[in-house]
1. Which one of 1, 2 has distance in nm of label points 7 Å out along Cα→Cβ at positions 19 and 99, as calculated from the coordinates, equal to 3.7?
2. Among 1, 2, considering only relative contact order in percent (Cα under 8 Å, 6 or more apart), which has the greatest calculated value?
3. Quick check on the output: -1.12 is log10 I(q)/I(0) by the Debye sum over Cα atoms at q = 0.19 Å⁻¹, derived from one of 1, 2. Which one produced it?
4. When distance in nm of label points 7 Å out along Cα→Cβ at positions 123 and 147 is calculated, the result is 2.1; to which of the structures 1, 2 does this value belong?
5. Match the computed value 2.3 of distance in nm of label points 7 Å out along Cα→Cβ at positions 59 and 171 to one of the structures 1, 2, and report its label.
6. Quick check: -20500 is what I get for helix-only ellipticity at 222 nm (-39500 (n - 2.57) for each DSSP H run of 4 or more, over all residues; to 500), calculated from one of 1, 2. Which structure matches?
Structure 1
């Protein structure tokens, strides 16, 4: 039995869960999420707990058991608290500005990059170098943050670019590190 899959999900009192066949709908104070799961997974509401069961012990059912439970737990957490990711822009002259619902990033390209948020995601700008991506769907929030980071990933030598808050960048030594190793021309 899957260790993750067999754990029940506690549903808060302000969250409403509707199960129709393999389709689960979760409604809470922040919004509503719907998802269709594999037909081999059984989802039931027992009191104030969501329980995921599987129909057989074949490999595919075992692999989907924990996944289904994790997705349901993220849905319940998303409609109650929501998810957010923070990105930092590091570099001289690099900055971010919010115009309406769009965000304009200047990171050394010949033109500014404009980003429109995906549906269900909100973008907020803190100062001139921080972007906060927030929403109720964990997958969409992560996708939006990854798209913003892909505009200018951190440089391997100086560390300039867009990075997640708290991300550790391992910098390469550069040319000076090579001369110390004994290869002097």
Structure 2
């Protein structure tokens, strides 16, 4: 398997440097995921653009993290599970929700459970979710526009999960307390 370098702002290709600099300034450190994506300015731009779009979705922080953690759990992405567990805590997602998402258990909140079930079904069926699960999502009060926003969340996690699988992206120290293994 080829070695996927983890770039810093200094070692990154020229077209990746502005994005890395902005992320480092915003977060206070440069996550290894972005350092890995920097090898391909196109992949880095795709990730940051789609994630920025997803962050503008109509979902609450808890709903966004439910989508991202559920997709990462189904895909078995150790890096994303740890990173989003940490970020979910920072965004004040209740601890019991985070733990349930990390273990694949049912969520205590019925609306979040309908969202997690739809996300899980979309990932597992490659976009052909079970009809009863899809109907339960809408019955929980979600709109067709939000179904499409779930697909955007699954899209960004497919990009990161599959890339991390190939690269074996090492976990950042900041995410170490939330280490997770498939």
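1. Numbers: 1: 5.0; 2: 3.7.
It traces back to 2.
2. Details: 1: 17; 2: 28.
Answer by largest value of relative contact order in percent (Cα under 8 Å, 6 or more apart): 2.
3. Numbers: 1: -1.12; 2: -1.29.
Answer for the origin of the read-out: 1.
4. Numbers: 1: 0.8; 2: 2.1.
Matching structure: 2.
5. On the way: 1: 4.6; 2: 2.3.
The structure behind it is 2.
6. On the way: 1: -7000; 2: -20500.
Going label by label, the one that fits is 2.
Taken together, the values in this text are just the output of simple stated rules run on the coordinates, not laboratory data. Keep in mind the model is a prediction, meaning the values are calculated, not measured. Cβ atoms are built from the backbone, for glycine too; each structure is taken alone.
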